[in-house]
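Colleague: Input: structures, listed below.
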Structure I
Amino acid sequence: MDRGRGWHLVTAVVATGAVLFQLVLVWHGNAVLDDVEPPALGERLVRFIGYFTILSNILVAVVTWTLALARDGDDTGWRVLRLTSLVGITVTGVVHWFLLRPILDLSGADYLADKLLHVVVPLLAVVGWVAFGPRGRVRGRDVLAALVFPVAWLAYTLVRGAVTGFYPYPFLDVDDQGYAAVAVACLGIAVLFVALAAAAWKLDDRLGRTLQLK
């Protein structure tokens, strides 16, 4: 196994393990981010799968398992999935570091799960992409397609929050923050997502050209 496949395999194992680890904690009644009393198991599981953190880690796991165990492709669906996972996990790390980390007070297993999902997996995924590729695959139209996932997630989250009163992240809590503050937060994160997707596209193109020259 070459170094690239080895790195992707490690990333896949860590991402999968982190998601399963957090799932076990949720199953046993641990809170995720919020400090309120956890609800019944069914609702806990619905909330669990609704976190952008969990979904972005799952996307990374799917992509890196594929890269580690099978040959990668160059079709539109694969390129969009790869870009979505990369940008999504980067946004997860950045938003956690600047908006969530300062307000969290975790310890023990909760702290470990938090750091695996928000720090370790993002670093592994980004470094793996830069160092080992695959490179030179992203197209301009893929950037727009990669926005479908976060937009759909945001729409679902806000609609479900309006119905149930639960928002997975404090900066999306309309009841607590108000519509104006939530709109500003959403706009800021949207700009971040677009900027990162565009930057990934340009960097991917440059890395691909460098590889061809070699």
Structure II
Amino acid sequence: MQSGSAHSSVRRFLVVDDHEAILKGTVPALQTKYPTVEILTARNQQEAEHHIKCYCPEFVVVDLSLPESPAAIPSTEVGIQLLESLMYTQPAPNIMVLSINVRPLLRLKPAIHIYEGGFVALDKSLPIREMLKYVELALRGSIYLPPEVRSRPEIDRRWLEVLTLKYQEGLSDKAIAERMGISDRTIRNYWLRIQDALNVYDHPDQDLRIQIQMAARKAGLIS
């Protein structure tokens, strides 16, 4: 698709996915349903952020697993970073997340609930005709999250910080407490709450912290 000035009245959608097969399915379907809309595509975070800055698309389809640049390896963290950036964009674009695993969106639930634009998350395997129905939902400014995200217990942002500091930075409980400016007792309390939220309990034959790490990763709370 040819692109024009961001200040023109042309409606623009952006599809961000590094899989050619997905682009070949999604883009024509959107173009058929919205023939007057210019459809832009991006295959990595850098390209997507360029299009967002230059063209201010009103609707963005994003895969959670994306490479940062053309030569990079796809990762969920990159997709989450792009979404966070999108959600601070003004005017707020309507967003659709299409991904094999949407559970990492748990980390963004508080931001999603107060987001000014539409936000829809779907399994990538959904038929195109069904996906198009949800596009309309997003364009209306509605929020839709699938059951595996919607029905899980709310995770406090401080608990997420504990998980990140422990499993992504490798800090001890004492170091985590110092970094967060809280007491050792509070950290212990946070771990108990995390266990409850993830339905993980101590077992004599298992390392509890490893079990928490596995459950948190499965739930999409850490990468």
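Nothing in this text is a laboratory measurement; each read-out follows from the coordinates by a stated rule. Because the structure is a prediction, the values reported are computed rather than measured. Cβ atoms are built from the backbone, for glycine too; each structure is taken alone.
Colleague: Given a computed value of -23500 for helix-only ellipticity at 222 nm (-39500 (n - 2.57) for each DSSP H run of 4 or more, over all residues; to 500), which structure among I, II does it belong to? Mind dumping the intermediate values first?
Modeller: On the way: I: -23500; II: -13500.
Label of the source structure: I.
Colleague: Let me ask you something else. Please compute distance in nm of label points 7 Å out along Cα→Cβ at positions 103 and 199 for structures I, II and give me the label with the greatest value.
Modeller: Working: I: 2.4; II: 1.1.
With respect to distance in nm of label points 7 Å out along Cα→Cβ at positions 103 and 199, the highest-scoring structure among I, II is I.
Colleague: Comparing Kirkwood radius over Cα pairs in Å, for residues 87-142 alone across structures I, II, which is largest?
Modeller: That would be structure I.
Colleague: Can you say which of I, II returns 2.6 when distance in nm of label points 7 Å out along Cα→Cβ at positions 15 and 47 is computed? List each step's numbers first, then the result.
Modeller: Working: I: 2.6; II: 1.3.
The structure behind it is I.
Colleague: Determine which structure produced the value 1.13 for Cα Rg over 2.2 N^0.38 Å, calculated from the coordinates; the candidates are I, II. Kindly include the intermediate steps, with their values, before the conclusion.
Modeller: Numbers: I: 1.04; II: 1.13.
The correct label is II.
Colleague: Then there is this: Just checking, which of I, II has the largest value of mean count of other Cβ atoms within 10 Å over residues 39-46?
Modeller: Largest one: structure II.
Colleague: Between I, II, which one scores greatest on relative contact order in percent (Cα under 8 Å, 6 or more apart)?
Modeller: I
Colleague: Assign the value 10.4, 28, calculated as Rg and Dmax of the Cα atoms in Å, for residues 23-62 alone, to the correct structure from I, II.
Modeller: Numbers: I: 10.5, 32; II: 10.4, 28.
Derived from II, not from the others.
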